[in-house]
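The structures come next, written out as structure tokens.
Nothing in this text is a laboratory measurement; each read-out follows from the coordinates by a stated rule. Note that the coordinates shown come from a computational prediction; the quantities given were computed from them, not determined experimentally. Cβ atoms are built from the backbone, for glycine too; each structure is taken alone.
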Structure I
Amino acid sequence: MTRAAAVTTAVVTLLVAPGGHAQAADKTLPLGDADLVETRSSRVLADGVTLTRVVRGTEPAPADQINTTTRGPWVVNVLTIDPRRTRGHLKATYGPDLARTEKTTDLVRSSGALAGVNASFFTFTASAQYPGDPVGLGLYGGKLLSEPTADPAEADLVVDSRTDRVLMGKLSWSGSVTNRATGAALPLEFLNHPPVVPAACAATADCTEPGDVTRFTPEFADATPSGPGTEAVLDRRGCVVRTSTTRGTALTAGQTSIQATGREAATLLQVAGTGCLRVTSTLTDERGETLPVRPGLSGVNGRYRLTANGTIVVPPGSGSFFDRNPRTIAGTTRDGRIVLATIDGRVTTSVGTTMNETAEVAHALGLHNSINLDGGGSTAMSVEGTLVNRPSGTTERAVGDALVFTDAP
């Protein structure tokens with residue numbers, strides 16, 4: 001492992017190019033007034049891995065001008081990974097199970113990673129029974145554990161940890177269960193996501209309102225969600241172990257279950273019977289081509305593409321989401337480097353960025369393709385298990401998952 005002391009320069013920064021030569025960065029960050037002082041400090045974390053801290057503006061912002069000031073300041077941490085020079089790999093990871101939350105620093109430590117950032121949007125609310133449940137794509141170690149949503153705002157990132165090749169775009173998913181003997185079938189709607197019980201079905205098993213159908217795996221939680229509806233537990237061959245007219249059970253290794261609510265509850269019992277089921281699960285990319293789920297693949301969800309093929313593509317919008325907030329960015333340069341960046345926000349020492357400003361920062365960092373990951377109070381970057389950015393809350397928030405870089409083959 002190669003390490004170097006941090007070097008700070010004013011306005012002009014020395015970065016390590018893919019070929020190992022130093023070059024002057026030709027773009028300061030396009031934030032605020034043109035006369036702002038911008039300083040950068042960089043250090044090598046490992047072969048092919050560099051952490052750069054950018055500070056633009058020198059005076060704290062008035063608390064009542066955080067969302068409007070043109071004087072900043074802004075604090076940006078940039079982790080750059082060159083797959084051609086590193087022995088390590090990038091992957092997505094979560095805590096003890098999918099339903100719970102963990103701090104990014106803890107996820108970096110527990111996975112033995114060198115560095116990482118928070119990743120997917122997740123259920124989050126403190127009152128939620130399953131706060132870590134991803135709201136969109138969740139692909140970990142070659143296992144699809146959460147499906148991408150139909151929300152057009154969702155933007156997905158998939159990385160192959162064996163090659164560190166990255167795919168970004170909007171993925172789609174479809175799934176079904178079919179009785180191998182009878183051919184009876186039922187579409188799947190969710191993966192590891194608690195099904196909604198229609199209000200009219202809460203007190204009766206005989207319900208005609210449409211409900212949900214969800215497949216659960218042991219990675220979800222200690223037990224599957226309980227409540228009205230039906231559930232069929234399958235062994236590793238897809239054969240029915242047991243069925244129940246209520247939901248909620250513990251799954252052992254190799255078992256999965258299918259839950260249904262509303263009128264689909266009765267249909268599930270008819271489809272399952274006492275036989276064996278064929279379960280399909282298909283990811284599709286923006287071109288309509290199937291994306292094979294294989295060992296080594298990781299994937300997380302974001303909201304909105306920032307850049308696509310070198311062009312800023314973030315849509316116009318208004319409201320708190322589009323206002324200045326802390327941000328987490330993931331992207332790739334044209335020559336294949338992977339960049340993870342955090343922008344601190346909502347504090348007088350770093351005001352954060354609007355969605356448009358976030359896209360402009362991504363573009364200035366040379367990101368040919370990039371997406372906006374979960375931000376706000378979730379934004380966090382950890383290096384060697386230590387937080388290197390300043391969260392907007394009083395403490396680091398526990399999150400659903402993280403993108404982490406492990407400095408090992």
Structure II
Amino acid sequence: MNQQKALCLILITSLFFLTGCWDRTELNDLGIELGWGLDAAKNNGIRITAQFIIPSNFGISQSGGGGQKGKSFFIESGTGKDTLQAVQDMQTKLSREVFRGHRRVIVIGEQLARRGLASVLDTYSRDPEIRLRADALIVKGSTAKEFLEVSHPLENIPALGALKEHKQVGGLGDTSLLNFLIAATSDGITPILPVIELVHSSNKQDQTGIKGFQIVGGAIFNKDLKLIGFLNKQEGSTSLWIVNRLSKLTLTANVPQGNGNASLYMTKIESKIIPLIQGHTIKFDIALSGEGIIRENNTNLDLTQPKNITLLERLLEKEAEKQAFEIIEKVQKQYGTDIFGLGEAIHQKYPSKWKGLKGNWGSQFRRVQVSVHANLTIRRVGLTGPSLQLEQDKIKK
């Protein structure tokens with residue numbers, strides 16, 4: 001019994017030495033930012049712009065986005081020699097502490113991207129409060145601040161519109177920053193980021209002159225993390241297919257045998273890079289695969305016939321091979337930087353030989369031989385075989 005009393009006394013006494021949440025920050029003391037922008041500033045500095053939500057208005061102005069009274073967001077900027085100093089400058093203009101835990105989108109102005117990102121990336125891998133699963137995009141022809149000021153007709157927080165647009169064109173959305181950082185530290189692949197561009201309005205009554213934004217392709221970086229060129233939308237999607245980071249794709253092929261064209265919508269897409277070293281010759285075979293359904297058939301082929309399905313699959317495969325080979329050849333000749341991870345494939349299969357190749361891989365990449373093979377499967381053709389508007393005598397069985 002005495003032991004129980006002593007134990008209770010010890011427990012009660014220990015309560016006086018316990019502390020509460022003395023360092024907590026209440027929710028109404030936080031400024032929650034979802035969009036983050038990086039731009040070049042004077043004297044080789046950096047300008048940070050953030051898009052913050054206004055909690056009292058969030059979810060109210062559904063139809064007007066953020067461009068009308070009662071908007072759901074506001075932006076604030078700060079400048080400095082580096083990211084942290086710019087954030088501190090921005091913090092002096094805010095009544096609440098900047099909270100980065102919900103950051104979904106990082107946009108980078110073209111001028112800063114061409115100057116180079118090596119000097120501004122350290123904090124994104126060092127600070128544990130920063131989410132690595134965020135979408136990072138390059139703003140072509142504009143600044144990140146200009147982008148974050150643009151409203152979106154379907155989203156309360158415009159930055160989320162960029163994230164969703166990227167997913168709609170087949171990108172994974174929340175891994176582009178992480179993949180960029182991984183490529184930046186690898187010898188066998190150079191980074192690529194999605195590109196977004198402001199869409200200018202033709203309406204003269206629109207005072208801003210801008211009506212929105214759209215995904216327009218990809219941005220190519222070299223090993224110094226400097227922007228050196230752009231890919232168009234089709235090239236950007238194909239490059240993501242090659243590096244196995246594409247979630248969906250619509251592929252259209254001309255069908256001479258059916259006097260028209262047909263489109264395959266694929267949601268199961270994969271790729272494999274197979275390296276082969278023979279003496280001083282380096283070869284790669286890019287194996288593309290995909291499965292999907294026919295969404296449009298403007299030919300006179302009856303797609304209930306297996307032979308027509310086989311014909312269409314072969315033509316779609318040739319189109320996929322052509323697009324992939326053209327983008328690889330373009331990057332080899334025009335940029336000479338390995339955005340496809342061919343060097344990484346050698347590293348994995350031939351680790352001993354890679355040691356002698358990695359120091360000069362940039363020039364080696366220009367000379368490697370690449371072949372592309374596609375294997376596409378049509379799983380469904382929709383509700384009809386031939387097009388309904390065709391007369392029976394014009395349908396090719």
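Taking mean count of other Cβ atoms within 10 Å over residues 105-112 for each of I, II, which is largest?
II
Taking FRET efficiency 1/(1 + (r/R0)^6) of positions 265 and 377 (r between Cβ atoms, R0 = 30 Å, to 0.05) as the quantity of interest, name the structure among I, II where it is greatest.
II
A value of -8500 was derived for helix-only ellipticity at 222 nm (-39500 (n - 2.57) for each DSSP H run of 4 or more, over all residues; to 500); which structure in I, II was it taken from?
The value was obtained from structure II.
Here mean count of other Cβ atoms within 10 Å over residues 73-80 was calculated and came to 23.1; which of the structures I, II was it taken from?
Attributed to the structure labelled I.
Using relative contact order in percent (Cα under 8 Å, 6 or more apart) as the calculated read-out, with 12 as its value, let me know the right label among I, II.
Working through the options, I get structure II.
For which of the structures I, II does the calculation of log10 I(q)/I(0) by the Debye sum over Cα atoms at q = 0.06, 0.08, 0.14 Å⁻¹ return -0.34, -0.56, -1.20?
Source structure: II.
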